[in-house]
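Next up: some structures, all given as structure tokens.
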Structure P
Amino acid sequence: MSEQILRVYFLTQDLGFVDPLARALGPGFNVKGCSEFHAEQLADLRPDVVMLDLRSAGAKSNPESALRLIDDIGSVTSAAPLVALCDEGNRHVILAAIERGAYDTVTNPPNMMELRLVLRRAHLFQSAVEEAGRLRATAQGAGRLNELLGTAPAMQELFALAQKIAPCDVSVLITGETGTGKELLARAIHQLSSRHMRPMVAFSCANLPETLIEDELFGHEKGAFTGAFTMRRGRIETADQSTLFLDEIGDLALGLQPKLLRVLQERNFERLGGNNTVNVNVRVICATNRDLSELVREGNFREDLFYRLNVVQMHLPPLRERRDDIPLLAQHFLKCSAEQFGKKAKRFSQSALHALEDYTWPGNVRELQNAIQRAVVLAEGPTVELQQLPAGLRGVCEKTPAFGHSYESEVREFKRRLIIRTLRECGWRKSESARALGVARGYLHRLMNQLNIQQIEEEAVVDLPAQLPPATRVM
């Protein structure tokens, strides 16, 4: 079977270099040279690989301007993988090109055998990425429930449970920390239920006076109190034939709890200042970040109401317990924010993505969404850089310069982070950690001494990813 002919778009100011390069690459490559970048031309040609001559673009005299071409090429929706030609001794430019999104770099003048291999690998890599995207799109339902995203096992179990209970009119209690997406889960259950034709009604019981909450939930009759000039329907009545979502149910005053219990049991209530009974058919979904069973023991929550609400309990895990979902969520928020603000941002730099994965996210998914929105607003090109993330996320990554590391220092830092992460996950049990790393226990001890890890054993290490790739080993 003959090899595919690769279409190469070669951007160089030295057009006399194009024909000799095309002849040297051989018949498997169709090279088209251009001295200036034109987004429309690149989009129309749809090449398999883009090759950029950074040397002729002035990488020595003005490296930032030359590197900006990588951003410009990456901003084209149909852009192919980019291979940059640069001087061997200019390590800063080589690393910066990779950081900006180049697939690989080749030193100038190029070795033709190496260049052929790099160009074909770049094309194969892009083909694999596109195929993975198609497969993800096909299987999108496996990682999504309405507006909730997640591929972690805990989230998949939650999605399966939601699909089972949604058609049944049972009360649901959703627990989880602030910012985990409890209202999104409630909306997903509502959308999967037979009540989805009417909008879900949501109300938060947090930090409001009891009288105001009572009026909001149950409504009032005309003349019920000073200023009540007309009858007003409350949230419960508005949610008739639909779903009522009560957030922060643990903050509901004790005086109102019997009235809510009656709605759940008898399906009726009276408005404030009225004697007429209002019948409703409403499904109640509640959410809280507090331990309701503990509130029951303390006498701050009615036990009978707790049992009525807790027919099915669903727990949303915090983001730090499903770190594998961080790249998925971050890319989703990046796409949404870029569309919302009309920005070109399409991806994260490696250092920015590592910072997102290493952070503990006390504010959970909501904090992640806000951080991505900020970064997209500040981004000037297609790549979101580390410095555009909030200062609290940058942490250790910001202290380390992006370029100028020696090979030895980078390897040492990688080993140190990997060992700390493994020790933390294994509860600082060194035998178990050594097995996870695939090394002898004595060798792990020597590494810890060499890398000065002993002093960290008592510290709260919170800036490292929570999970290790299963095949990671320390060499």
Structure Q
Amino acid sequence: MTRSLLSIFLVALVAQAQTDPDLLARLHAEAMERSQVEPVFNTFTVSIGPRLTASPAHKKAAEFARERLVSYGLTNAHLEPFRFGRGWELQKLTIEMIEPRYLPLLAYADAWSPSTNGEVIGTPVFLGGKSPEGTPVKGAIVMTAPLMSNFVRKDRPQPSDPNYVPMSAAYATSVGQAGRAAAPNPARRAAQLAGEAGAAVILKPSIGEHGTVFVTGSKDGPPGGAPTVTLSGEQYNMIAGMLAQNIPVKLRINVQTKFYDADNGNAYNVIAELPGTDLRDEIVMIGGHLDSWHTGVGATDNADGSTTVMEAMRILKAAGARPRRTIRVSLWGGEEQGMVGSRAWVAEHLAGAAKEKFDVYYNIDNGTGPIYGWYLQNNEGVRTLFDAWLEPLKSAGARRNVIEPVGSTDHMSFLEAGVPGFNPIQDYTGYDVRTHHTNMDTVDRVDVKDIRQAALVMAWFAYNSAMSDQKIPRPASK
């Protein structure tokens, strides 16, 4: 198809979608004047708090979301299990410097860390990324990484700015994975060996500055099986410097954690639907991940996103939208452990004929604040369509779409299956350096008014997709 013919085809799709010219006004009024964003967001963050996958808090959040979606009048609201592994919860953490002076330390146990054998008191052993071979580490507090010098000091650029320069592939990958790996490979290898040699506790430095502690963890357990704690980078460097000057340092650490197998290793996605009419067997899907890490309350990553898609479904229903295709919402578990929940759903539900009935998936995760536009994932076939749908939203703060892709979140599960998946452009100020996977991911970083706008954008794109005669153009095959 030539470019001119493609443009004519896409303009026709835009016209077909706008079968209810008053709907956008009704959606806007519902989103801005009768918002239900705040109580949902506050339940996820203030009432429930951090929602590590397969933890009791994550299950509680999933059950709340299901009940709330039912109250909106949506159908087929249910929890859908997927195989994950053990849940985990931090129940106590004490970490202090007690010699040569007293100082409480800013640190967090890594997720799925085992407990210490009671209180551990001792002078730490500094390996600095080197092998522990020949160094007595059994029963010791071991600092496995070198001094922290490469702190995260830069947020990703804003693609909706007029002077935006596209990210390199390497930089896009690095910001998408900030905090997932707390130490470089030599330090992880040192931690592995130290744990196997019987270290009592492994200490690692955070990549964040100014008391920002990036903390993640592995559901398969820490390297070597030893309890692991991530310490603020500045305090890690301070202790290492004291040891280098032969100043006697003594730390006191107590980590107590609990593992959960109550659901036989299952975690849960939350699913609900707004049924379609003549094309009800075809699916438009919106979603975001409900799970978070365990230090902050997961406000920007991703309670705001989960609230956005729930509110988008609510305003569609309340505004009387009657989409041709079924619009389905999903709140994923296990995103932080490698998109486990969305990949499980795709593997189960997008095989064979079901894949042909699937239209498009709109995700929301990276960043916070209003939706400025969409990463188009190098799919030229959607550019004219998405630009036309975005245009009437510019009065509500939308700006522009960009052709480049973004990764590291649940829309990738759909792209990997060969169906369209997209994630929006949001605000990144303070996201990569301050809140993403950190103890600073708190409600103070979110303005709930921005969630109202994001829900409006998400609802509008879902509705237009559900109304078009043709499905969204599929990504080019690799």
Structure R
Amino acid sequence: MTRAPELVRGVGLRGALAINVITMVGIGPLITIPLVLGALHGPLSLIGWIAGALLALCDGLVWAELGSRYPGSGGTYAYLREAFGAHGLGRMLAFLFVWQTIFSAPLLLATGYIGFASYAGYLVPHLTQHPHEQQALAVGVGIVTILALYRGIVSTARIGTALFVAVLVTLLAVIAGAFARFSPAVAFAAPSHALGSGFAAGFGAALVIAMYDYAGYGQSSAIGGEVVAPQRTIPRSIVIAIGLVAALYVALQCGVLGAIPWQRIVPAHDGTIPPLGQYVGSAVVERAFGALAAGVVTVLILITAFASVYGNLLGFSRIPFAAAVDGVFLKPFAHVHERLRFPDVSLLAIGILALPASLFSLGDVINALTAGMVLIQSIAQICAVFVLRARGERAPYRMRLFPLTALVALAGWLYVFVGAGGAAMLYGAVWLAAGAIVFLARAGRRSEWPFVRRSAPDVRGS
């Protein structure tokens, strides 16, 4: 049996919290506020953000319990493999999760690159008139992200903490600009038909967008093998990150409602977002403090966007690495940089695949992501907690109000899956089915589960 490459435990609570927050925030809320307002008009949009925070918290407690029980690298991959059996169903679920990660992680990274290039149009209007140059910028940001992460974990954690500060300053600056011209009458004036028959559909669409913006609260668990005192650090970093980001999102949405009439930033019937909605963060700061301040904040927004993709690529790159070390995925992904001791092949593979994904539209990428992540990650992971509890295994951290919190998370994710729409649901199901076929073909060739009656030996490589 090959010994797993040793990683450096150099990420404390501050670094783990920073990685979670910068992964969650990014540029997401600053470009999706118009979409949430389009689904839930006026102050009802706050319901979407609050509901998203509650779902994120319930699901975050699932991450926290599993992260304390299995504090190695890989996150969901390790949870599914161990909970359902390393040589049985767990092997298949773990493979499917890595399969999904290899293709969904680049899409999620691409949303950050696309958002960065889009917001850069506020500073360089020329970009908005030349889509190909905007796409080139998105790809360039992806290359810079790879280079920034091609280093040891201790240095990476320090950079993540610095970016965490930039994220907080950015959101606080936009919130301050929004509340500088805040009008309660404008903020809380709901349309008369707000609670009509379309509310349920609008709520579903808003919750999908909100969960996209909250995603990333469990990122510290993906690098659990590099976290100091992971049994305590991982749960605390998850819960604190969700509470902090939820407060910022609700304050941001409330401030925007009172600074700009929401009708001026919602998408048109054809889905086109008006210019004011495309740069809503810069717009509220410009109205409050002038063009110079808006330019400075826009630069901070771009730094925030970079911070998010930085945290995402960091966490995602550890998932195929952990699977390859266990022999579940392709052997080259288990390679560790000889001097700096980080999974270099996995980092490069995920990072490079994100570059062509940056050439697609933001809306198409988000829709494909949502349904694709729910089935194998969120739902299967929640089921893993029930399996471990039924076996009597006790994690260092145990979620409060079990099983209620886990059931709320399960129901919420099923609702999000349906709310993503038929096309996205079909994409998610077909992609997982394709992964299952690949797994079964590979297992048959290697005489592994389910083609053997006894547990298969721990075979490394592919």
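What follows is calculated from the coordinates using simple rules that are stated; it is not laboratory data. It should be emphasised that the depicted structure is a prediction, and the values quoted were computed from it without experimental measurement.
Before moving on, here are some points about what is shown:
- Top of P, Q, R by Cα Rg over 2.2 N^0.38 Å, largest first: P
- Structure with the greatest value (metric relative contact order in percent (Cα under 8 Å, 6 or more apart), set P, Q, R): R
- For helix-only ellipticity at 222 nm (-39500 (n - 2.57) for each DSSP H run of 4 or more, over all residues; to 500) computed as -13500, the structure of P, Q, R it came from: P
- Each of P, Q, R could give volume of the Cα convex hull per residue in Å³, for residues 122-265 alone, but the derived value 174 comes from R.
- Value 17.8, calculated as mean projected area of the Cα convex hull in nm², for residues 50-305 alone, assigned to which of P, Q, R: Q
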